[in-house]
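Following this line, the structures themselves.
Just so it is clear, none of the values below were taken in a lab; they were calculated from the coordinates. Given the structure is predicted, the values throughout are model-derived calculations rather than measurements. Cβ atoms are built from the backbone, for glycine too; each structure is taken alone.
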Structure 1
Amino acid sequence: MKKEAGNSRSTPSLDGLRALSVLAVILGHTQSALLDRIPFNALFRNASVGVVVFFVISGFLITHLLLKELRREKQIDLKRFYLRRSFRIFPPFYVFLLVIAIFRVLHKIPVGTGAMLVAGTYTWNYVSRSSDVWILGHCWSLALEEQFYLLWPACMAFFGKQKSLWIAGTVILLSPFSRLATYAAFPHLRGNIGMMLHTHLDGIMTGCLLALIVDMDLWPRFRNMALLPVAPVASILFLLFLDPAARSRWAGGYMLPIGVSLENLAIAVLLLYAVFRHQSPLGKFLNLGPLRHLGAISYSLYLWQQLFAGPYTRVFPLNIVFIIACAEASYFLVERPSFQVRDLVQRRFMEPRFVPVV
């Protein structure tokens, strides 16, 4: 991969894509009569597609960083990977859960101990439904990503990139069948089909496959086609118009067999163009300073938006101000200090070596 696609902060356009994704989630979750009156407001309030964009970016970025380490060190240090991920993911999340627990004790939020336990153990996507407890409903996506982190780096470490390419492709191809089989065989799990690892992993794996294809310079015809200006235009039009219309008309009959897969493909094409055509008008827009900053704090934005959206929506756009304020506080008071502790632990207890920024 080109040297400019080096890490999560230097890879062009990734933060901008994250920012647009989390804004779609926030606006999609916000209950506002003002937003409802805006013509075609559903076009920029598609929370589900926003989450899938996060998934594809995660798979792409993590796989790229693992490939970079594999090229440089000839192996993947799983202990170092999980240390860095732990300091990246856990502190902001458990601080959020602590705040929710305090509100629960003060009887400000009706959330049970069981829901807190399921959220804190990253099992929400199998045990609960997102509609069960709104304030923790977004934990399904966090659980799915955490389960991915447990499996994919080990897969690449043990099997190498060639076999991992085939594994990623196989998971993507089999996912529609897994969704349909789960729907038919396990009616009690139908509400969780869009959340579970075995039915919804293909979004993340699409990003993984894309990173492997780029790194191994495979399918140059696909790459060249995806870098034409018509490719992102077609992807955006599909995601904004065709996909929502098909979802509205056919629901699961569209989403389970082909809808999810088409969304993943469109997002992958958009991501590829945005990263490698970052001098284009789309790339320049995605790399604007404010968007890049929102992308940098997107994890905290995603965590805290649940507290000010849905049934907890404060008057729009005041709720957006509250979300950003909480995210900024989380980023500067929790995330950045945790990075410093992580680096200190690495220097003290691990052999010095090149470590890609995550």
Structure 2
Amino acid sequence: MERVLVTGAGGFIGRHVVRQLVGRSYRVRATDLPGVDLRYSLELGAEVATGDLLDYQFASDAAEGMDGVVHLAAAFDLGLPRERLLSTNIGTTVNACRAAARAGARIFIQYSTCDVFGLKRKGPTAEDEPKKPRCAYSLSKLYSELVAMGIMRSEGLPVAIVRPSFVYGPGALYTARSFMLLPALLACYVDSIPLPAGGPRTSTTHVGDMAAATIAVLEAGDGAAGETFNVVDDSDMCAHEFLKAIFEPFGIGCSGELGIPWSVIEGAGRLGELLPLRAFAPIDRFLAKRWDRVIIENGLVPMLSPKLDRDFLGFLYGEHYYTNDRMKSLGWEPRYRTFSDGWPETVQWYRENVYIP
């Protein structure tokens, strides 16, 4: 029975990875920062430990006796300063890699993001294409990849990189503020939105499939060492289709009757991304006040507040469309083959947990 360390186990993806690992009879050590709730992992039967991976001694203790490491821990607030994102994400990777190498781990899985490719006009994008990160977060993940691969060469630690695209599913908090709460709020005021047809293409990943892909890479062991894997479903949606799928469970229709080309929407997205982050604060305060009304009127659990994230505007003008052939070569297949297969179920989870009306 192999022992696996999961860092960032209290996060959205981490919780699902721990659950699937325990379900496959792995002995799991789940770690996260002090103050992060790890009761879910504890109840599943995992060993838990809290500490900061920027402290090498904690990283070393966490990796001791582990056969594999799944390194999910990272700062993932796109509004954080560049210096904090780089220092946190690179620093935790360095310590986790070195600790795993000294512990004799047989595989180290570094979580990254498909955003390291930046935006391109024509997809799908394969793993080895040029990298052009467009924000501090994706830059920090690319540098973390390079650091991990460097330690593989210098210390003999087998490293594999996994790159998810837009990850959705039950329990997402950060992305839910934009992709779940904004449609729920919009549904209080409109029942249809005119959108032009077309737009850039998007691939997505259900969190359950992301966790299953992680285990497939883990079990490939040396066969995955030195490789990078895009982890995406088989979706091939233009922006109009993506937005239509998002809005549909909220009763909002999307027609393609708006008599303007998608290039106008793209232009608006590009202009929005030129605005400083502080320009979005008044918008978020306005949205929060409107959402307070929805919470009170519907008796919702006040866990989340809507947010218009500047970096998500890239979905309006750039391709987020990636290949998954390399991942499938390990025998992995997405259970939720397309976004439309998994999104309605996800919306229903938020309703059942009284996060949205």
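Structure notes:
- Which entry (1, 2) yields the derived value 36, 10, 5 for semi-axes √(5λ) of the Cα gyration tensor in Å, for residues 60-107 alone: 1
- Parent structure of the calculated result -13000, given that helix-only ellipticity at 222 nm (-39500 (n - 2.57) for each DSSP H run of 4 or more, over all residues; to 500) is the read-out and 1, 2 the choices: 2
- Given 31 for relative contact order in percent (Cα under 8 Å, 6 or more apart), calculated: source structure among 1, 2: 1
- Cα extents along the principal axes in Å, for residues 36-243 alone from the coordinates reads 57, 39, 34; which among 1, 2: 2
- Parent structure of the calculated result 13.9, 42, given that Rg and Dmax of the Cα atoms in Å, for residues 132-203 alone is the read-out and 1, 2 the choices: 1
- Each of 1, 2 could give mean count of other Cβ atoms within 10 Å over residues 164-171, but the derived value 21.1 comes from 2.
- Identity of the structure behind 24.0 (criterion: mean count of other Cβ atoms within 10 Å over residues 228-235, calculated), options 1, 2: 2
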